[in-house]
Structure I
């Protein structure tokens, strides 16, 4: 794993457990912290993956975009999204993939319901997670992206990039009025921002006042997904659940994207029947590491 920071990650634990489940012995998953100010070390590390015969790497922030230029081949998803999170070393050639979007959509469709062409989707955020999720969405009726006014250019760039792919996207500033109007018309609501992540677990982009304006009868028909995996249930999801909505925590995105990455590296398939077992173990690990 390559990023900064990496200390908080439980990916190493997850992938070692995948190895145990699939009968791979002596599997190791290293954490390599590369300072944000030292991009030369990123280049050196990427070369080392190929030269020393590592199976590959998973890339986390802030290098999902920067790592692309050191790859020999990138798949269509990486081309579309502009970010990589999984690297496979194939005979010294580094191939880049992005499994984040797959993990998010798999989580939504498994834990909530399958997406349909008539669905309307709201996404909070326009950064890397949002791009990965939007780039992996099946065709939907309408997509609304809500982003902070200070970063609205980021949302406009996202819209421009994905309209080329035939997506119907509307961008709006993150205001109370726009939050209410967008959710009122939605079928799925996705938080693709880090708001609510540990240690700022009390934060949320939606409030009781928003839901009171929309009404419980409408909220209960919606599906809410949060890409944040720590805590297991964010304030965003807690509030939605209080109003009767179906919810899906981000830990499932983490697991499903990991299953796909692990298969790309090893050719081994982690059974879907093991997902809840993995989720319980990850949740226990996160709770013990963060003193919950």
Structure II
């Protein structure tokens, strides 16, 4: 679901493109030339559309930035990460963000965006269009969840599962009973953060480094399933306290600065590469 491999398409002399490239790289995004999940064009919209030629489900997220940087517009797959990545670019450039999806025009989050910020996997995606029509007509969907979630515009919690439009459960055994209903079923993804820090790093710096890592890709969840760090930190009260704050299990590894290899080892897909945060704390983020 998450997209973080970004290709910048611009003239080599474009200073705005260089600024965006460097800033996204510093946040942990992968700036690539091939196998991209997002294409960011610094060209007139007409030229972008002509360049892409044919849109399909395999087309990456397409974002257009006007020549002077005044406007940033997600042109394709706005609801699949385009709005978040475009919003980040707009903030970096001080630009105006233009969103054109029906949900954004109505001031609510799409179902995919709701899942994104809460770190959720949508099990029965075929129900999205049907429930999004209800969202547009009524202005809100009811959510039943047995975990803490971040509610946003267009979504409200209900204590009754039968009243819910969206059901979020950690127990996947009940999916089969619900899958043919009119509800959308979601389950939490496992978030994995690998980090390294020096002995004199304040606990608060480690905490906010984890928060900023999640916010870098617009995840607002307050839990992290696994924290991976060096075995030299085994017994360190700081990391134990941090783990309690995020309800995490700590995994200790031999690497002094664990990151991508450690995430691969636990079968997590890396979505943000190793990046320096507050007080020199190094983090990278994966999901599984």
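Between structures I, II, the calculation of mean count of other Cβ atoms within 10 Å over residues 143-150 yields its largest number for I.
When mean count of other Cβ atoms within 10 Å over residues 71-78 is worked out for each of I, II, structure II gives the greatest result.
Could you tell me which structure in I, II was used to calculate P(r) over Cα pairs in 5 Å bins from 0, in percent as 1, 5, 11, 15, 15, 15, 14, 12, 7, 3, 1, 0? Attributed to the structure labelled II. If helix-only ellipticity at 222 nm (-39500 (n - 2.57) for each DSSP H run of 4 or more, over all residues; to 500) is computed to be -12500, which of I, II is the source? The read-out comes from structure I. Cα Rg over 2.2 N^0.38 Å, for residues 47-206 alone was computed and gave 1.24; which structure, I, II, did it come from? Computing Cα Rg over 2.2 N^0.38 Å, for residues 47-206 alone on every structure in I, II gives 1.24 only for II. Taking distance in nm of label points 7 Å out along Cα→Cβ at positions 159 and 183 as the criterion, the top-ranked structure out of I, II is I, with the highest value. Taking distance in nm of label points 7 Å out along Cα→Cβ at positions 55 and 135 as the measure, the highest value among I, II is held by I.
Laboratory data are not the source of any read-out in this text; all were calculated from the coordinates shown. Keep in mind that what you see is a predicted model, and the values were worked out from it rather than measured. Cβ atoms are built from the backbone, for glycine too; each structure is taken alone.
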